[in-house]
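Structures are listed in the sections that come next.
FYI, it's all coordinate maths here, none of it is from the lab. Fair warning: this is a prediction, and the values are worked out from it, not measured in the lab.
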Structure I
Amino acid sequence: MPHLKLEGLPGADAVLASLAPFTVKDETGVQKVLAFYREREGRQILVEALVADGPRPRHFFVTLAARDAGWLLRCLPLTDPEKTPAVKRLLVRLALQIRDAFPGATVTTTNLIEELAALVGDRPGPPGEDRGAGG
């Protein structure tokens, strides 16, 4: 399952406050983040998403869940969309939005290295700082 782990993030309330809906159209299709919801205990954020990359748009949720020393970003298994390039690209764009909002935050592990590399050139971190994806 496509995922990204982010470390160096504050609590769910601060992360939630940093998130903003977006719509992007690129060569993989249209990627849209619509809304955000925080779990009562503050250990998970649900992200409502839509991807249009074929004859029918896919509506699904992404989860950002506190895990160990970081936060794991992945598609919610209950709404499990087909893992198309546009779905993977949406996950990476969302991870970059979160990472960019917090100095010191990094993407530490992922199985979306190619997608991350394709976008990091479009949205680099601060000059001289490598905030990419180790692991």
Structure II
Amino acid sequence: MSRGQRAEVTTETASSPARRNKTLVRRFFDDVLAHHDDQAVDELIAPGAVVSLPTGQFAGPEAVKRASAQIGSAFPDLRVDLHALVAEGDRVAAEWTLCGTEQREMDGVPPSGKWTCIAGLSLSRIEGGRIVEHRMIAG
């Protein structure tokens, strides 16, 4: 390690619940929000899950698929940057930035055609290896 670099210190093992839960939330951002993967929705979102996104609240995998498709249509080049993931028990907190070019109307707002970014925080609750609750707060 060169001077000035920090070593990552963690008490998590490769198979720890915290690491598994963080991986699951990372996949939600990457596979569901950025790549609109319906199969990933089925794998990651529990049947009774409630997912609150900046665009609204969605109950269950089918509603999350529709929301993901709407986001993908409005922002086809969406990029997700996860700055931090912190896991404790059955919860994972994330700090993130979503950026993309507004190409289509979303929630009645006409597209600007400009590159737009929103930053925020989210809290996910995991049960049985799936997200049962996910709340995003953007500002």
Given a value of 28 for relative contact order in percent (Cα under 8 Å, 6 or more apart), calculated from one of I, II, which structure does it belong to?
I
Output the label of whichever structure in I, II has the greatest value of Kirkwood radius over Cα pairs in Å.
II
